[in-house]
Structure formats: structure tokens, C-alpha cells
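Alright, structures below, take your time with them.
What follows is calculated from the coordinates using simple rules that are stated; it is not laboratory data. What you see is a predicted model; the values in this text were computed from it and never measured. Cβ atoms are built from the backbone, for glycine too; each structure is taken alone.
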Structure 1
Amino acid sequence: MTVAEFENYAMNICVTIFMVWMGFIIWKLGKESGGGKWAYIALSLALGLGFVGFIAKIVLVEFVLKGE
């Protein structure tokens, strides 16, 4: 295994763990905010857009651009 391969695997694993941790934080903020269902939905959408962007980047780079 080369250094570049190790860095790629480590980055994907660490970012996945970070995303799960951030999901827990979003859930906890929604629960403790006392704003009800709509506050939780707003938090999930606003803070979850970063997750969507990161996953879209991975899909774009791995599957679309490498196919060329």
C-alpha cells in the first residue's frame, strides 16, 4: 500500500466518522432546542447540506470524472 492509498482510505474513514458525529450533534441540537418538529427539520436541512455537498463531490469525482 502506497502512502497515497493510505491517505485516501484514512481520509474517507475519518470524514465518515466526523459526519456521523455531526449528525449526532444536529440531532441533539434539534432535541434540546425546544422548537419542535419544524426547528429540527430546519436544523437538519441547513446543517445537512454540507453532507450532501461532500457526498456529491465524492460521487462526481469517483464515478463521473474517472469515467472519462
Structure 2
Amino acid sequence: MRAGLIVVGIIIAALGIWVALGRLTYNDNETKAQLGPIKVQASEQKVVPQALGIVGIVVGAGLVIAGAMRKS
């Protein structure tokens, strides 16, 4: 269980760093106009908010610390 917490914590912290650096994006599709069967859509690439990355770093570090301090 200790090793599992540490590994999951490291993965979450690494993803948090990736998000905090602005490297994780997603596509947002929006319908601008629709006339019968014809649609006009716009696709835009957006960056995941940096606050989520910071939360991921904190949670990941907490899991690593909890895994290191937990007694078997």
C-alpha cells in the first residue's frame, strides 16, 4: 500500500507539473450557426487552467508524503 501511494502521488504530481507549465490542451467545439442540416462549427484548442496543475502538485506531494510516513 505504501508503494502504491508513492507511485500514484508521483504520477499525479508529474501531471500537475505538466498542466502548470501549460502543456496540456483540449479541443473545444462550438456550433456558431445552424441552418437546417448545415452547421458552422469552430474548433479551438484551449489550455487546461493552471490552478488545476497546482492542485495536482499539492495532492501528489501529499500522497507521496503520506506513503512515506505510513507504517506497514
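Looking across 1, 2, the calculation of Rg and Dmax of the Cα atoms in Å that yields 19.2, 65 traces back to 2.
Computing helix-only ellipticity at 222 nm (-39500 (n - 2.57) for each DSSP H run of 4 or more, over all residues; to 500) gives -18500 for which of 1, 2?
Details: 1: -28500; 2: -18500.
The read-out comes from structure 2.
Taking distance in nm of label points 7 Å out along Cα→Cβ at positions 8 and 40 as the criterion, the top structure among 1, 2 is 2, with the largest value.
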